[in-house]
Structure P
Amino acid sequence: MSTTRGWSTELEGLRGFASLWVLLGHASLLVHCAIPIVSMPSIGVDLFILLSGYLMAKNYIERQEKEPWNSANTVKKFWIRRFFRIAPLYYLLLIIAVAYGPWFGEMRDTIAQFYPTTATETSRYSDQSVANIIAHISFIFGLLPEYGFNTVLPDWSIGLEMQFYMLFPFIMLLTLRLGYVPTLLLIMLLCTIGRFVLAGYYEAFIMPSMILIKLHVFIAGMLMAEAVRKKQLGYLLLALIAPVVSAIIAIGVSKLQIVFEAAMIIGMTAVLWQHRPGSLMEKLIKLPRAILTNRVSTWLGDVSYSVYLVHLLIVVPAIALLLRDYNMDALSAPLRFAIICGICLPLTYGIATLLYRFVEKPGIQLGKRVLAPRPSAQDVTG
């Protein structure tokens with residue numbers, strides 16, 4: 001397992017393919033071209049969630065000696081790192097999404113005129129209210145049904161991710177008291193109970209942007225991290241409780257998505273597991289690892305966040321303009337999909353590469369500077 005970057009390089013490849021999956025899934029749905037599995041971008045988002053839970057647990061545990069979990073400074077550092085990883089790019093694209101929201105709404109309406117089954121509530125694109133802006137800037141929008149899915153960006157999952165970041169240090173503190181497994185299983189149980197106690201609140205969300213709807217998937221990622229770290233299959237079996245919880249909560253989740261959730265948990269753990277040299281599993285995993293760790297895959301992983309956030313700003317108007325001005329509707333569904341991919345993939349990845357270099361990376365560096373030890377007065381005057 002490659003760890004040249006301080007983490008498993010396979011994770012970068014997985015992130016890259018997850019973002020590509022979401023892009024292709026949205027493109028196929030919007031051009032009305034049903035492609036098995038590909039046309040289910042929600043599965044790609046679930047893969048992102050598993051990866052997030054895995055990475056947070058893995059990194060937090062590995063830093064435990066330098067950054068004790070019961071230290072307020074550790075929690076502060078964790079939140080600052082995550083904020084500067086997510087917020088700079090998000091805020092930039094949020095400005096564009098809100099400022100040009102009415103135009104994106106018109107583009108989305110155009111697509112719905114050609115393919116009524118793809119219609120969505122396009123008024124959410126044009127919401128430029130102060131309340132909507134504050135909810136998104138503060139990242140609390142994911143907890144509010146009326147704002148959780150209220151821009152052209154696929155940012156419902158960003159709000160979800162920030163809720164997980166907020167809770168995560170406290171989850172890890174609780175594991176010190178109750179134990180790792182009891183804590184995570186208890187949280188899964190509480191999420192399941194909440195589905196019935198707070199049924200109206202759960203069901204009010206168009207997308208699962210509220211943490212209790214998806215927290216069990218993050219928890220599965222955390223259990224996978226411990227399975228790989230300790231090389232104990234018991235943790236993997238416990239992670240497979242998550243698809244059962246998904247079936248019980250069952251908000252916007254298909255049976256196929258539940259099956260894929262289980263398959264991703266098993267497959268991702270198999271790829272990240274350090275198998276005995278020369279064993280059958282090592283040979284079976286060799287090809288997937290080679291695919292996930294090559295230069296193209298790691299590049300896809302580098303730009304994955306930018307691709308995920310920016311792609312609808314490109315895909316929606318591209319499809320609308322081709323339908324309206326160039327009669328793309330007259331073409332077959334596969335040809336429509338091929339054309340939109342040929343136009344949007346280069347555009348999206350080109351722009352995402354620039355965003356990664358000039359927004360994401362500087363944002364991360366800014367976070368590091370905020371966390372850097374400041375010279376004492378004695379050092380300054382010394």
Structure Q
Amino acid sequence: MAFERIDELLDGVTAGGALHGVAATVVGPGGVLYEHAAGEARPDTMFRNASMTKAVATTAALQLLEQGRIALDQPVASIVPEFGDLQVLDHFEGTEPVLRAPTTPATVRHLMTHTAGCGYHFLNDKLFAYCLEKSFPNPLEGIKQSLSAPLVHDPGTVWEYGVSTDWLGMVVEAVSGQTLADYLAEHVYGPLGMTDSTFDPTDEQRARLLPVRFRAPDGSLMPTDLDLPAQPEWDAAGHGSYGTIADYGRFVRAWLNGGELDGARILKAETVELALSDHLDGAPLPKKMEPAIPELTKPVELLDVPQGWGLGFHLYLVDLPGMRSAGSADWSGLFNSFFWIDRKAGIGAVIATQLLPFFDDAMVGTILGFEAAVYAELGAAV
């Protein structure tokens with residue numbers, strides 16, 4: 001496959017100044033089909049994976065599920081007792097938050113599907129007000145206490161994006177007896193040959209990090225101090241990993257291959273099938289996510305097509321014409337990085353820059369052009 005039009009797209013968007021750097025890879029079950037970096041990005045550029053960490057951390061938990069060491073409907077508090085201390089932020093009386101006990105206990109499945117009731121301060125006005133009123137830390141500060149913010153819903157009732165996967169990472173640590181970083185290095189990164197993937201970049205790896213830029217109101221790109229903390233207090237399963245697009249492409253290939261890559265099996269094929277089926281059980285996905293902190297993300301509006309959530313992945317439940325197939329899995333990261341896994345078409349991809357706020361118009365346009373070009377080339381090759 002040639003993919004020349006993607007070269008033109010990525011080179012053009014950086015040469016024109018819309019993005020300062022971008023890198024992309026397209027993979028199939030048998031190998032890398034395409035890889036290119038443009039602007040300030042290079043093939044070995046390191047990226048803050050941010051929420052793309054979630055799928056990898058969930059893979060670790062799925063391994064423990066296969067081994068019978070955890071169960072999907074097991075209460076989280078039976079593994080990590082401090083989760084049982086969390087209460088629901090019900091409402092405010094004046095400026096004083098009113099908390100109550102949750103109506104049902106959260107389970108491991110709830111953590112994997114973002115239905116445990118956990119939120120993010122930058123996406124939930126109620127939680128943002130609580131953190132402001134109580135001077136409570138947020139997860140992006142690297143302070144572990146931030147995970148103990150109240151729930152914003154009763155478990156099992158609503159899909160709410162938040163720190164659920166961070167708690168899932170603590171489940172992995174409690175059951176395995178290892179830090180999340182050490183567990184992933186031994187059981188995911190190592191077997192898959194993801195040699196640059198880490199929660200603690202070396203000085204050499206930090207020198208390869210693409211700097212974060214901020215989109216100013218006039219459309220220009222500005223330097224910013226907004227970044228992940230260099231020394232967080234925990235291995236953040238929700239956002240804390242770093243790596244290259246080549247590394248993440250190997251992770252995508254393993255999922256395309258039913259849990260195996262180059263002779264290394266990280267999951268059984270039946271576990272992959274289980275994870276990439278819808279588990280929302282009637283809990284609604286939002287039509288739109290409105291930010292409480294617009295410096296971090298723009299409003300995110302979901303396509304008006306059937307969608308779901310598996311164990312660690314967002315799912316499209318119908319074919320998108322000229323793009324990915326029904327059953328495709330995907331997610332993204334705060335600094336405008338994105339991936340998808342289309343097992344039906346036998347193709348997956350990763351595309352990344354390092355830019356705030358999330359869902360940047362220029363990057364979204366680039367992603368749409370990238371995906372359309374991938375499937376146009378795939379169709380031409382058939």
Structure R
Amino acid sequence: MSEVVTEVRGGVGFITLNRPQALNALSLDMVRALTVTLLAWRDDAQVQAVAIRGQGKDPASPAGSSAFGAFCAGGDIRFFHQAALAGDPRLEDFFTEEYSLNYLVHGYPKPYIAFLDGICMGGGMGIAGHGQTGALRIVTERSKLAMPETHIGLFPDVGGGWFLARCPGHLGEYLALTGQVMGSDDALAAGLADLRLEAQALPALWDDLAAHGMAAVTQLQARAAAGTPAATQSELVAARSRIDAAFALPTVPAIIAALEADASAWAAQTAAVLRRRSPLMLHVVLEQVRRARHLGLADALRLERGMVRHCFHTRHLGRSGAASETVEGIRALAVDKDHAPRWTPPRIEDVTPAMVGPFFDSPWPAQAHPLRSLD
């Protein structure tokens with residue numbers, strides 16, 4: 001069975017990510033299939049809009065809801081781990097092609113409706129339509145959105161620095177550094193979702209799009225434009241003043257010091273989360289988000305493409321393969337599952353500017369950059 005199932009009905013192109021046993025995590029084949037499909041539909045006058053969802057794991061789910069489940073848990077990090085250790089060139093291909101796909105989605109010229117039911121993290125966020133003018137990002141009571149890369153010694157890629165930098169206030173820094181998981185109310189508050197619906201309504205809505213085409217799309221757009229009821233349960237809204245105060249500070253040591261000097265439970269919990277993340281990547285990520293505020297998406301993705309090369313081949317620190325921060329983070333979370341990464345350096349206060357700066361140096365001259373063709 002194909003990992004990406006596509007069909008066209010009623011003038012709408014439908015995409016189902018069909019790797020439910022892996023929470024629809026993206027493989028290189030899936031990235032390629034999505035790219036081929038979206039390029040073909042972009043230039044096909046018979047396709048007026050696109051809808052994308054993730055296939056659910058449980059075929060016994062009631063009311064046909066098995067057709068919806070985790071949207072996409074991200075890139076296939078076990079593949080990253082294996083490829084990095086084996087020197088597999090497909091690792092380089094994956095990121096070049098994934099980031100090109102992200103750019104295609106972000107600038108897609110037709111309405112793009114993403115059903116962000118269940119888990120939508122990392123690479124899933126990259127194909128969710130953030131920044132796409134005609135996008136509709138639908139969340140439900142089951143939605144869990146995040147960019148949790150600092151948990152595995154990586155950074156919020158797939159354009160993550162760019163779209164997080166455009167969240168209100170300093171939510172971008174907070175979400176990027178902590179990897180905080182957002183429910184539907186939080187996603188709406190952060191500007192990372194457009195419409196909240198009940199999960200049980202999604203199968204009928206999917207069928208309605210097929211039956212009524214652009215009329216149904218237009219109706220959905222009107223519902224989103226009318227606004228979703230206030231995010232009354234948003235933890236981000238409740239903590240917004242504290243987030244802005246702490247995460248506006250200029251450095252990671254200043255942020256952690258302010259949090260640890262704050263007697264509130266929120267500050268203590270946030271500081272504890274940061275202490276578990278990769279100290280090196282916390283510094284890199286703070287710089288990434290702040291640079292991305294002043295970049296267009298194409299330049300942000302080019303920057304990230306160089307950064308991800310440095311994550312797996314950190315030559316300025318003499319680290320690669322199993323010694324790299326990212327391979328170690330994936331090992332601890334998804335391979336050995338001991339949840340005890342050996343970060344280097346081990347403390348936030350031990351990271352120096354000399355360790356961080358080279359992550360932002362391109363490994364390629366401009367004319368040879370893998371993403372040089374992005375507009």
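Some values worked out for this structure:
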quantity: For relative contact order in percent (Cα under 8 Å, 6 or more apart) computed as 16, the structure of P, Q, R it came from; calculated: R
quantity: Comparison of P, Q, R - label where mean count of other Cβ atoms within 10 Å over residues 43-50 is highest; calculated: P
quantity: Which of P, Q, R leads on Cα Rg over 2.2 N^0.38 Å, for residues 259-306 alone, largest value; calculated: Q
quantity: Of the structures P, Q, R, the one that 2.0 was derived from, the read-out being distance in nm of label points 7 Å out along Cα→Cβ at positions 19 and 267; calculated: P
quantity: For -13000 (helix-only ellipticity at 222 nm (-39500 (n - 2.57) for each DSSP H run of 4 or more, over all residues; to 500), calculated) the corresponding structure among P, Q, R; calculated: R
quantity: Structure responsible for 0.05, with FRET efficiency 1/(1 + (r/R0)^6) of positions 203 and 355 (r between Cβ atoms, R0 = 30 Å, to 0.05) calculated and labels P, Q, R on offer; calculated: R
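Every number here is computed from the coordinates shown, using simple stated rules; none is lab data. Source: prediction; values computed, not measured. Cβ atoms are built from the backbone, for glycine too; each structure is taken alone.
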